[in-house]
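Next up: some structures, all given as structure tokens.
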Structure 1
Amino acid sequence: MEIDQNDLIALEDRDGNELAYEIMDVVPFLGKEYAVLFPVDDESDEPELVILELMAGADDEEEELRGVDDPNVLDAVFKLFLEREKEAERDGE
């Protein structure tokens with residue numbers, strides 16, 4: 001499975017519930033890639049983006065997503081994501 005921007009994926013939460021996410025971007029940072037996900041079915045007033053590290057899976061065709069514990073990495077990836085979004089908007093005008 002190759003992860004591309006605007007793909008939809010389903011992930012399980014800690015309680016075993018399946019949640020749908022849209023992949024907003026895959027952001028490179030310090031030699032790694034991070035998927036920025038937006039919850040599709042979140043009906044809250046301020047849904048939160050989810051940032052997960054993109055990892056090579058057991059075979060070369062599969063990719064896995066892993067949680068990121070380092071708040072500095074999360075902050076840096078989020079800032080890069082915002083910059084990339086602004087650039088995309090400028091390029092689209």
Structure 2
Amino acid sequence: MSKIRMKLTHVLPAQTGVSKENKPWKKQAFVFEDPDVMYPNVICATIFGEDKLARFTAREGDLVDVEFAFSAHEFNGHWYNEVRVRDFSLVTF
């Protein structure tokens with residue numbers, strides 16, 4: 001999968017918790033949009049893991065090259081999508 005250049009539009013609050021194995025976890029959602037089209041595509045994606053979140057220094061308005069990972073799961077007969085940020089790099093000029 002290739003990286004897509006997106007504009008970071010919203011940084012949502014981080015979420016934390018403890019897994020079944022009693023290990024702490026942290027994730028945060030970010031909203032990206034395609035800056036090069038009249039009606040931009042918008043994607044809300046999460047970054048999972050304290051180490052990846054520490055590396056993600058982008059702020060709202062920054063351009064980011066993002067590689068997304070898509071998955072879906074079923075629960076009680078309903079399907080749910082999940083979008084995660086697999087890899088990223090801040091665009092610098």
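Every number here is computed from the coordinates shown, using simple stated rules; none is lab data. Treat the numbers as computed from the prediction; the structure is a model and nothing was measured.
Summary table
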read-out: Cα extents along the principal axes in Å, for residues 39-78 alone derived as 39, 33, 15 - corresponding label from 1, 2; value: 2
read-out: Structures 1, 2, by relative contact order in percent (Cα under 8 Å, 6 or more apart): label with the highest value; value: 2
read-out: Origin of the derived value -8500 (helix-only ellipticity at 222 nm (-39500 (n - 2.57) for each DSSP H run of 4 or more, over all residues; to 500); candidates 1, 2); value: 1
